[in-house]
Structure 1
Amino acid sequence: MKQVTSLALAALLAGIAVNANAYQAGDWVLRLGATTVAPDEDSDRVVLPTAPATVLPGVSIDNDTQLGIIPMYMLTDNWGVELLAATPFEHDVKVEGVGINAGSVTHLPPTLSMQWYPYGGQRGWQPYVGLGVNYTFIYDEDVDPQLAGALEALLGASEAELSLDDSFGLAAQAGVDIPLSDNWAVNLAVWYIDIDSTAKIRTDVGTVEFDVEIDPWVYNVGIAYRF
């Protein structure tokens, strides 16, 4: 029954798409949706200056979903430029291997991409691919009481501060707008973004520094409106 329903929905969308106007040079498209940042992180080991040194496997970063606000402008019938923006993402950070909550970080990852629309100028579905650049602003880093307690027990630290550097990197994407009318469409999109950062845990007895490759997959499911 589910397969029949899915086929019926796909057929309905395909039928609507035939009557939808084509994307053309000068069009503005605003995409709004649920945008999920899912880190595919790879962290250096965390070496604490104990005697002997305490070595932890690294950190993990959880997913977060926010409102995506994604404007796009068609430069020609086949080429567009898009800005991925969203409300701030907040991620919990955990220390691997010991299950300690390390803290949380907030970031904004604006991504500017040049996109190619192979069916631009034609009616129907509008798939696209793109390449671009990302600058991730990381701020409002907080240390979790669990990490603060562990650092006090291991190092005798009475205070701790977490920070991560901002990142600049490349991004690749693919997506599709599935028309519902001349102006409205369903948008499905995915990005892979190169985000590398250096994390620092500063205490009153020393600083621990390690690199983190966050490298998230970013997914958007939402609507698109063509002006």
Structure 2
Amino acid sequence: MKKTGRKKLGLLGGTFNPVHLGHLRAAVEVREMLDLQKIYFIPSYLPPHKTNERIASPADRLKMLELGINSNNLFEISDIELIRAGRSYTVDTLRYFTKVFPEFDYYFILGTELISEIDSWKDYKELFELSNFAVMSRPGYSHDIQSLLPLELRNDFRYYKEYQNVALYTHKNSKILSLLKIDGLEISSTQIRELLSENKSIKHLVPPKVESYILSRKVYQKEASK
């Protein structure tokens, strides 16, 4: 993307339960496509939309993230949602970043499945006043943002331009929504937990240090016994 005077940071939230190579590869692609200075991984304390999911402790998920990204100096971790505790709402996190570090332009990163249900998020219309958005679309999924947005938001965005694998849309308040066609890796945290529950290997799905941590501490076996 065209360089501006302000530095651009990516914000990637999630439970990271556990972090896996799909998360990391997607972050690499998004950072390069949008020319972001860094990407901050933000583990949630208690995700509002995952009430039935077995979630490892905040300490374990934070440690796995640290092990997973420690060799990449373009990735950082923010534990703001873990410190805040309670239910983790994206709008609260964006308010924090834009207030404490107003010198940056932010790009909140999420997948097409999440942008489609963003109208169920807390104060969702304010989100687009606080941050730009980077929406990841994989091959085989729709690349038309109007079909992905909830009905309430479709009139708020206008097509701007497209280059390479990025389609840019402008929000009515001037923030940008970038629809990125990434390759990614088809890996999910649910798949990893299911393999562990069946005593199957998770090799090459998570970074080696994360795999060692999960197995040595029996992270998900421990959670299953509660």
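Taking FRET efficiency 1/(1 + (r/R0)^6) of positions 47 and 191 (r between Cβ atoms, R0 = 30 Å, to 0.05) as the criterion, the top-ranked structure out of 1, 2 is 2, with the highest value.
Here helix-only ellipticity at 222 nm (-39500 (n - 2.57) for each DSSP H run of 4 or more, over all residues; to 500) has been calculated and equals -10000, so which of 1, 2 was it run on? Kindly include the intermediate steps, with their values, before the conclusion.
Values: 1: -4000; 2: -10000.
So the calculation was done on 2.
Which one of 1, 2 has P(r) over Cα pairs in 5 Å bins from 0, in percent, as calculated from the coordinates, equal to 1, 6, 14, 19, 20, 17, 12, 7, 3, 1, 0? This figure was derived from 2.
Can you tell which of 1, 2 yields 0.99 when Rg/Rh (Cα atoms, Kirkwood Rh), for residues 87-126 alone is derived from it? Label of the originating structure: 2. Look at distance in nm of label points 7 Å out along Cα→Cβ at positions 79 and 95 for each of 1, 2: the largest one is in 1. Taking FRET efficiency 1/(1 + (r/R0)^6) of positions 39 and 207 (r between Cβ atoms, R0 = 25 Å, to 0.05) as the criterion, the top-ranked structure out of 1, 2 is 2, with the highest value. Computing Rg and Dmax of the Cα atoms in Å, for residues 31-118 alone across structures 1, 2 gives 18.8, 65 for structure 1.
Every number here is computed from the coordinates shown, using simple stated rules; none is lab data. The structure displayed is predicted, hence computed values, not measured ones. Cβ atoms are built from the backbone, for glycine too; each structure is taken alone.
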